[in-house]
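In what follows, structures are represented as structure tokens.
Derivation of every value follows stated rules applied to the coordinates shown; laboratory data play no part. The shown structure was predicted, so the numbers you read here are calculated from the model rather than taken from an experiment. Cβ atoms are built from the backbone, for glycine too; each structure is taken alone.
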Structure I
Amino acid sequence: MNTRNNTVSQGIDWTIVTLYAILVSIGILCIFMVEYRTGSNWFQLFLGGKTNYSKQLMFAGVCTLIATFILLADSKLFTAFANLTYAFGILLMLATFVIGKDIKGSKSWIALGGGFNLQPAELCKIFVALALAKYLSMQNTDFTKAKSQLIACGIVLVPAVLARLQHETGLALVYLSFFIAMYREGLPASILVIGISFGALVVATLIVEPNTLAITLTIIAAMIIYISWRQIKRNIRLLAIIIVTWAICVGVQRFAVPYIFNNVFECYQSQRIYSAVGKDYDCSQNKNNKSIEQPGLKVSFKPDDYNVRQSKIAIGSGRFWGRGFLKGTQTRGKYVPEQHTDFIFTSLGEAFGFVGCFGFLGLYLFLLLRIIKIAERQRSAFSRVYAYSVAFIIYFIKA
């Protein structure tokens with residue numbers, strides 16, 4: 001018995017456990033700072049489970065029990081049940097279309113009672129990581145062949161599409177992080193290059209005036225043709241490739257990108273991306289904007305980037321050292337919307353300033369690098385793929 005305990009203890013990376021526990025504790029503390037009101041009996045509210053920080057602490061306790069079970073269980077158990085849990089996760093996501101609870105236009109939640117809700121798209125990320133790790137670690141999987149690559153992509157894209165149909169575009173994008181794990185296992189670099197190039201083109205489309213960008217792309221294509229003219233004379237198909245690539249790039253920046261931001265993304269998602277590059281987004285152009293005024297109804301509008309502006313004000317007010325614990329005026333005054341979820345980082349920035357934010361992000365980066373380091377140490381492909389998947393899930397969620 002003692003030998004078994006020592007074996008389990010030796011298999012635990014206590015650095016990761018400590019880092020994760022610290023980050024979770026900071027998160028719960030930030031929620032407490034947002035919700036605590038002077039004179040309230042916070043201990044009684046905590047016991048009643050009616051506050052978000054008490055729910056998060058209870059959830060952390062449940063997760064600790066699950067983590068203990070995972071550490072004590074045989075690793076072969078997760079390989080054996082990987083496909084079954086994946087199927088279960090997909091069924092849960094499909095069930096939300098029937099019994100799902102609509103929260104702010106997103107029907108992606110299943111009510112569990114007691115104020116708790118389950119979001120299958122979040123849970124399914126772990127199931128997808130297990131299924132992908134199992135498939136890529138199978139002896140008959142040759143990941144250099146297109147068939148194996150398509151199957152692996154299908155494992156990832158099915159829940160991503162379901163998440164988008166539930167109006168959870170952010171979660172759908174998180175699933176794309178699995179492509180990085182697949183790249184580590186041999187997915188052609190060309191796919192990753194195309195993805196990065198598309199992202200760069202999207203950013204350029206947001207920053208540069210459309211006609212100017214189209215002219216710039218045309219000049220670049222002309223320069224490539226001029227420089228490669230000798231090769232083009234030997235192989236005329238090279239000219240066709242350059243022209244088709246130019247046409248695709250211009251088409252993406254003139255038509256595809258505006259369509260995605262106005263028809264696929266939600267208004268707040270488009271606005272946040274525009275704000276990240278220092279631009280303003282007009283939500284009146286967004287087809288998913290549910291705040292558009294209807295005939296006969298008076299709607300109180302806030303600026304399109306109200307949430308982002310308030311979050312910047314809150315973080316900026318913390319300056320270098322911060323205002324101090326429970327002394328934030330912006331976050332505790334409820335000027336920042338969705339403080340306990342999407343904008344919880346603002347409470348950290350206002351209370352503890354640049355120093356607190358830098359320290360938190362440092363711990364977060366250390367955790368990611370530690371997971372990747374451990375992933376590279378794994379002998380089995382299953383463990384390596386799963387570890388990489390978890391690392392990039394965490395990164396994309398926070399990014």
Structure II
Amino acid sequence: MKLSDIDALQSPQARALLDAHHMDDPHEFALRHARRRHLPIAAIAEQIACRTKAAAKLPALSKSDFLYSPVALEQCSREATAHFKAGFMAGGSVVDITGGLGIDTLAFARSFERVVYCEKDEVLAKLFAANVQSMRVDNIDIRHADGVTYLRNVADDAFDWIFGDPSRRNGTARKVGLTACEPDVTQMEVLMLAKARRVCIKASPALDIVMAQRQLAHLQRCLVVSVNGKCKEVLLLSGRAQPNGSRVAVESVLLNETGQVRYRIDGAYEPSARCRDITMRRKYLYEPDAAIIKAHLSSKVCAAYGLSFINATTDYATGDKLLQDFPGRTFEIVASLPWRKKAVRAYLHAHHIEKANISRRDFPHAPEEVRKMLPAKEGGDEFLFFTRDSNRDPIMIHARKPH
């Protein structure tokens with residue numbers, strides 16, 4: 001997207017054409033309307049593609065006149081997680097130092113009296129200004145500026161909260177660690193806490209939480225957030241209280257697609273804690289939500305539900321009762337057998353399993369390797385879990401969704 005595209009897309013003719021053809025195939029649309037040189041056909045086609053991609057991530061905005069940058073759309077927060085953050089971040093003022101597409105900023109506009117949006121990319125800043133104007137939001141101060149530079153030039157205690165979502169991309173490569181992202185928030189902790197009493201940093205769901213605690217001396221809490229079972233964000237909350245050397249508090253938060261909390265549980269982050277009640281029961285298989293596994297809270301959750309683990313290191317658990325409210329995936333076990341390629345292939349053939357969904361934890365072969373060894377294609381109603389039993393021997397568990 002270019003600066004000139006933003007103005008062109010706001011013309012009544014371009015808006016009308018976009019609204020009339022937002023369900024079209026973008027490539028076919030561009031070919032069909034290529035001769036209409038007075039309209040930004042390529043930019044409209046790009047917006048059509050973006051609206052389609054935004055439907056799952058930004059369900060409300062995708063139905064509006066919101067305009068997108070393709071790269072910023074890929075990197076932005078989901079509406080569900082933005083609404084969640086705005087639920088616990090509230091007050092008089094907040095600054096988003098890495099504004100981007102502005103999804104989090106828009107959510108903060110409903111929970112703060114004053115919001116400052118900083119974005120060093122001129123196209124994104126202008127695009128967001130156009131979107132704010134069309135949505136008639138009047139409490140956002142838009143700054144085309146580097147967020148770090150902006151913070152250095154404002155007074156101490158200027159804000160109640162600072163929010164940052166450092167860029168985790170370098171070309172096509174994705175970064176995970178805080179020091180590899182831009183800006184490097186590990187070098188800004190003193191600065192941020194001088195300008196606001198509370199700081200929230202959005203990090204990769206693959207972040208090493210122990211490493212983050214070492215890098216952020218004032219880290220107080222870590223929220224691991226999932227949406228419909230998929231881990232989406234790790235939120236690092238820092239404050240001015242002096243570090244006490246204790247383990248960082250961690251919380252798993254499970255959201256639905258609208259940002260409502262379905263389940264939450266907290267505890268101390270103890271990745272070495274693996275003392276588990278191990279029993280290979282035969283009726284139901286349970287896999288905790290991805291946010292629970294990431295936060296190393298599976299033992300606490302499964303103990304609360306009276307479940308036992310299949311082995312001492314995996315997060316697959318079993319139980320005799322069907323739990324309707326278990327925070328994760330639930331399956332009815334059909335069979336369990338030792339991992340032998342020929343025996344497993346024979347089992348699948350005998351039970352006419354031509355399609356299956358494959359999952360694995362603590363297993364010597366990667367999912368793609370297992371897939372190549374088996375005759376079953378991906379998909380269907382059958383589920384095959386590959387792991388180890390309590391004796392560390394590889395096994396396969398055949399399961400189905402309970403009726």
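For FRET efficiency 1/(1 + (r/R0)^6) of positions 209 and 321 (r between Cβ atoms, R0 = 41 Å, to 0.05), which of I, II scores largest? Present the calculation step by step, with values, prior to reporting the outcome.
On the way: I: 0.50; II: 0.80.
When FRET efficiency 1/(1 + (r/R0)^6) of positions 209 and 321 (r between Cβ atoms, R0 = 41 Å, to 0.05) is computed for each of I, II, structure II gives the biggest number.
Assign the value -22000, calculated as helix-only ellipticity at 222 nm (-39500 (n - 2.57) for each DSSP H run of 4 or more, over all residues; to 500), to the correct structure from I, II.
Working: I: -22000; II: -8500.
Structure of origin is I.
If relative contact order in percent (Cα under 8 Å, 6 or more apart) is calculated from each of I, II, which structure is the one that comes out at 9? Can you show the working numbers first?
Numbers: I: 18; II: 9.
Of the options listed, only II reproduces it.
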